[in-house]
Structure P
Amino acid sequence: MKQILCTFILSFAALVTSAQTVSNKKMPFVDADRTVTFRYVNKQVKHVTIEGSFPKSMSMVGKDGAWGYRTAPLPSEMYTYRFAIGGKKKVTDPLNPNVVCDIDDSLSYFVVGGYPGSFYMDNNVPHGTVQQLWYHSEFDKNMKQRRLSVYLPAEYKQNPQKRYPVLYLLHGTGGDELAWLGMGRLAQIMDNMIAQHKTVPMIVVMPNGIAE
């Protein structure tokens, strides 16, 4: 029993030390081995879990209001999450500036590199531009002006007269013209795929398809 308790104390100390070591970096901290360290400070709560696009929620370990958790190595992917405070209130990570909207929810996110995660990152490649444009619509009398988003490849500025393929990309239920840019990471995916010659430069049009 004493050996088990000692092992737990040493593991907890290592976890807290690790969280303190990376606390001055952008959180969560994705290490080279694809483990991810989370840190959260709240002295008013007794239980904090991490809920998101993981197989299951993860209970953080806390001491004196400092909460930490280090995952096992994660597959390469983009992950969204929130902190569940006391099992009820859910908040985004105050130490993570990266937030996306999923319908009417705000979610923190991070990316584990590799394949396919690297396609979702802002890598050192030529970046295209995104514009939001308004257009007239007769579909809904209460929404006569609709907005669409347009992705233009990086080379477009130098070749405005060139004829490009056009992809019309519609969002899912509850989304809008911004859905593919946020949760979908459309601009990053296109930038990276074009730079790696996995697709040709193209224009992507994302309309607002809300019916009412």
Structure Q
Amino acid sequence: MNTILTEYETKKLLARYGIPVTKESIAKSADEALDIALHIGTPVAMKISSPDIPHKSDVGGVILNVEREEVRTTYNKIISHINRAAPDASIEGILVQQMAPPGHEVIVGLKKDAQFGHALMFGLGGIFVEVYRDVSFRVTPIDRKDALDMISEIKGYPVLRGIRGRKPANIDSIVDVLVSVSDMAEKENIIELDINPLIVNESAVAVDARAMVEMLSS
């Protein structure tokens, strides 16, 4: 049986493999959301956490740049949106999350093929992955040279190197993530994994992620 992990669960898995993730925690009340936000530091992102809602933005389940005085009302607003848009969804709470600084957005994906095993994907992330479909693939496991090849062969590679005054992405940090995901593929029962976006500046951080895993019977 396959199980869909929430963003929070997926990022806990990523963190176990040394992949940097945003500071975040699940709130089950408006007051708890405020406590978490104050601990992380505002502004924060607030997202619905539900295994039944993979595309949170489509149902009004994501609000960004929430300031301290807006946290409680935002919590209630998101819950209200979800109750209307997905009344049967199982809700774990609201994910209160650190706002990552702007940077280069890339995507790292993993998919298990019955014939070839795990295929690792890399490309420009955010909206670009839908528009340009500029991605590269490798069958796992990969090493650092394979990861560098994956990064350099996409058409958008010059963007990552820095053009028109934009700061370059830390390529080594992307390599670290690709190798870690490859390692994860060999050790975890992952059917699908998407990190999108992985925001890269001087370092990389997974801002959003989701996974499907195979639950093996004992």
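A few points about this structure:
- When Rg/Rh (Cα atoms, Kirkwood Rh) is calculated for each of structures P, Q, structure P gives the greatest result.
- Each of the structures P, Q was assessed by distance in nm of label points 7 Å out along Cα→Cβ at positions 121 and 153; the largest value belongs to P.
- Read-out mean projected area of the Cα convex hull in nm², for residues 145-192 alone, computed value 4.4, structure in P, Q: P
- Entry that produces 25 once relative contact order in percent (Cα under 8 Å, 6 or more apart) is calculated, selected from P, Q: Q
- Read-out FRET efficiency 1/(1 + (r/R0)^6) of positions 97 and 113 (r between Cβ atoms, R0 = 30 Å, to 0.05), computed value 0.95, structure in P, Q: P
- Computed -5000 for helix-only ellipticity at 222 nm (-39500 (n - 2.57) for each DSSP H run of 4 or more, over all residues; to 500) - originating structure among P, Q: P
- When mean count of other Cβ atoms within 10 Å over residues 49-56 is computed for each of P, Q, the largest belongs to: Q
A short reminder: the numbers here are calculations on the coordinates, not readings from a lab. Predicted model only: the values in this text are computed from it and were never measured. Cβ atoms are built from the backbone, for glycine too; each structure is taken alone.
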